[in-house]
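*Asks:* As structure tokens, here come the structures.
Since every read-out is calculated from the coordinates, none of them should be taken as a lab result. Here the structure is a predicted model, which is why all the values come from computation and not from measurement. Cβ atoms are built from the backbone, for glycine too; each structure is taken alone.
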Structure P
Amino acid sequence: MFRNMKIRLRLMLSFGALCILLVMATLTALHGLSGMGDASNALYQRSVKGGEYLAQAQNAVWELRYGIAQYLALTDPAARRKIIDDSPKRAATLHEAIAQYEEVNVHPEVLSKLDETKQAIERYLDARTKTLQFFDEGKLEDAAAFRASTTTPAGGAMVKAVGELVKANTMASQSNYDDAIKIQHDA
């Protein structure tokens with residue numbers, strides 16, 4: 001059948017077949033690029049933005065812990081009052097950073113560490129509030145005893161929990177990166 005066709009018709013059919021193949025290849029490439037774009041965005045959100053939120057959380061953790069040490073070192077009542085008055089703002093910054101991190105991360109390993117971190121944060125914030133309350137009321141012996149038995153260990157546990165969350169985030173980021181590379185190779 002193909003041999004009985006005129007050259008013009010053969011060329012037109014061949015050119016049409018090539019055009020169809022070109023359109024199919026283009027659509028396949030566009031689909032692959034779309035998947036790579038989605039994977040890149042997920043990688044950015046979970047890794048870069050997630051890391052940024054964890055950095056904000058770590059900064060807030062250390063500001064809160066530093067506040068107690070400063071409270072003890074300062075003798076000016078106004079400076080001490082400022083530390084107490086700034087406490088809710090610092091706690092809110094910590095909660096906000098953790099909430100933002102939770103929004104961008106859905107990795108199961110990270111979510112289990114996130115729950116542990118939230119609990120450790122709440123234990124520390126409760127202990128910190130009580131310690132500062134003892135100091136503010138002039139109950140220095142009670143404050144020192146409570147700080148040594150409760151606040152300092154809770155602070156250490158919070159720092160450790162945030163550190164483990166950072167490690168889990170790093171592992172999840174590597175997994176996200178590996179997934180993006182796999183999508184790129186499959187495209």
Structure Q
Amino acid sequence: MAVPAHERRQARNDLAWAISVGGIGAIAFAALLLFTWNFATTLFLIFAGMLLGVALNAMTALLGRVIRLPHSLRLTVVCLVLASLLGVAAVGGGGCAVKLIGDYDDVIDRSVTTFYESTEEHFARLVIRAGTPDSKYAANVAFYEQAQARLSVIRLRAATSPRKQLLVAQVDLLSDSVEKLTSP
């Protein structure tokens with residue numbers, strides 16, 4: 001059955017309208033995403049302000065159950081209590097910082113770096129000399145003795161510094177690894 005011309009024209013207009021509305025919707029959605037991305041900080045502050053307002057209102061309502069004062073006075077009391085708690089936390093909390101690890105030690109850092117460099121150079125030489133008498137343990141005893149001595153010095157420095165137990169344990173593991181290289 002043939003479709004009349006005016007219905008075909010109407011169908012084309014409906015299709016064009018749907019495509020136009022879909023395109024405009026997609027562009028509007030992309031613009032909204034771009035706006036949200038660019039103004040995320042501002043939107044977050046607005047949202048945080050609204051949450052703060054709701055929280056203050058709820059605390060004021062709870063205080064209203066205990067004390068019969070006007071809303072504005074209760075809000076003032078809640079704000080003053082929160083400000084004083086925040087002030088106490090800022091002043092008192094700054095003095096009790098917990099340190100779980102010791103301070104940075106430049107000497108240990110340089111010693112470990114030097115140890116790493118010499119070990120890498122030694123193993124690179126061993127790879128090049130693989131299969132030759134120079135790659136055998138007996139030809140490299142001096143290197144292994146030096147490595148153990150360097151690790152001993154690093155461990156001693158770390159052990160005498162406060163809160164360096166983790167570093168001492170790591171140096172002990174490294175020393176055990178070097179020891180395993182020297183055992184037949």
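*Asks:* Taking FRET efficiency 1/(1 + (r/R0)^6) of positions 60 and 100 (r between Cβ atoms, R0 = 25 Å, to 0.05) as the criterion, which structure among P, Q has the greatest value?
*Replies:* Between P, Q, the highest calculated value is found for P.
*Asks:* Given a computed value of -0.76, -1.01, -1.24 for log10 I(q)/I(0) by the Debye sum over Cα atoms at q = 0.10, 0.15, 0.19 Å⁻¹, which structure among P, Q does it belong to?
*Replies:* Attributed to the structure labelled Q.
*Asks:* Follow-up question, since we're still on this one. Once relative contact order in percent (Cα under 8 Å, 6 or more apart) is calculated for every structure in P, Q, which label goes with the largest value?
*Replies:* Greatest value across P, Q: structure P.
*Asks:* Out of P, Q, which structure matches 1.66 when Cα Rg over 2.2 N^0.38 Å, for residues 20-131 alone is calculated?
*Replies:* Corresponding structure: P.
*Asks:* Quick one: helix-only ellipticity at 222 nm (-39500 (n - 2.57) for each DSSP H run of 4 or more, over all residues; to 500) came out at -27500 when computed from one of P, Q, so which one is it?
*Replies:* Of the structures listed, the value fits Q.
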